[in-house]
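Peer 1: Listed after this line are the structures, all set down as C-alpha cells.
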Structure P
Amino acid sequence: MKPIQDPEKLKKVGEFYDRVTQTHYDYFDYWLHNTLFHWDFWISLILTILPWAVWLKFRKEESSDRLLFVAFFVIILSSWLDFIGTDYGLWYYTGKIIPTIPVYIPWDMCLLPVFILFLIQYKPEVSPIIKGLIFAGVSTFIGEPIFLWLGFYVLKKWSIFYSFPIYFLIYLASHKLSKRTKFSKL
C-alpha cells in the first residue's frame, strides 16, 4: 500500500531513525564490553532488585493493588521525563543494567516509586506537603549527588535544583492517586 505521506519526508525521517538505530547498536557494543558484569552493573542490579524486595517484605498487603497503581504512575511519569531530559541532552547515565537509551531503570522504576510507596503507607496522617518535601529533598539533595559521585548520572545542561519541584509534584500527584476510591468491578 502506498502511504499518503510525502515520500521525501518518509525518506528524511527514515534517515534520522537509521542514525538513532546505529547509535543504539554502538552503545550496546560499548555496554557489552565496558559495563556488563563490571562493578557499576552489579550496583545497578542491586538497586533494581533490593527496593522491590524490601517493599514486598514491608508493604501493607491489603493496600498492595492501590500502591502498585501509584507505582506504575511514578514509573511511567519518571521514565517519560527522563526520556525527555536525556533526549534533549540535559543529562545521561552510565552503569546501566540494560543498554537502553535513555532510562536508568534503578532510579525510574525502582528507587523513586518504592520510596513514594513507603512514604504513602507510613504515617498516612502526616501532611502530603511535608512528605512531598521530604521526598523531593532526599531525592534531590541526597540521591542525585550520590549518583553523580558514582558517575551513574552525568549532568550536562541541568542542575539538581531543577529536580526539586519536579519530585515534589510527582509525590503530590502520587499521593492524590493513592486516595482515589472510584474503582468499580469490570
Structure Q
Amino acid sequence: MTSLRRCCVFCGSKVGKDERYRMAAVDLGRLLVREGIGLVYGGGSIGLMGVIADAVLAEGGEVIGVIPESLATEELLHPGVSDMRVVSSMHARKALMAELSDAFIAMPGGFGTFEEFFEVVTWSQLKLHHKLTGLLNVGGYYDPLVRLVDHAVQEGFIKPKHRSLLVIEERPDVLLSRLAAETVVDEPK
C-alpha cells in the first residue's frame, strides 16, 4: 500500500463522548502496524493519544512519542513507549514530529490538535515540507471545519489548489491509502 515509513497522528488528550473516536484510534493503530508504518505522536498515555499508542504497541508496532518537558509528568507520559523523545518546548515537539514523519493525520481532538494540524498544513502550503495531511473525519467530527475551509476558499483566502492539501476521509483504511498514493501540489504559493 505505502511508501510511508512513519505517520504522525495528532489527536485528543481526551477520548470524547462518541465511542467511535476510540474505536477509530484502535483501528488506525492496528492498520498502521499491518501496513508496516510507525506511529509518531504526542507521547501521552491519556485520551485518544493513549488509545492509539496502546493499539500500536499491542500489535508490536513502532511508536515514537514526542513530548515537551513541561508535560513529561508521570501521569501523562506513556510508560510503554520505549522511544520517548523529551524536548524543550511545544515548538521543538512539532518540529521533531514533522521531521520524523512522512504524513500527518488529525483525529478528533481540541485546540492542540487543531493547532498542530493547521501548522503542518501551513508548512506544506509554504513548501517547508512536501507531506500530505489527512483529517480522519470520524462520525462527521470535522464537517464544521471542512465547511469553514471551503468558505475561506469561496471568500478568496485559500486558493483551491491549497484546499487539495487536505485529504479527508471517514475510514482509517481509505485515508491511509490516499495519503500513501497522493502527492502534494508543487506550485508556488
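Peer 1: If helix-only ellipticity at 222 nm (-39500 (n - 2.57) for each DSSP H run of 4 or more, over all residues; to 500) is computed to be -13000, which of P, Q is the source? Don't skip to the end; give the middle numbers.
Peer 2: Values: P: -21500; Q: -13000.
Derived from the structure labelled Q.
Peer 1: A value of 0.97 was computed for Cα Rg over 2.2 N^0.38 Å; which of P, Q is the source structure?
Peer 2: Values: P: 1.20; Q: 0.97.
Source structure: Q.
Where a number appears in this text, it was derived from the coordinates with a stated rule and is not lab data. Source: prediction; values computed, not measured.
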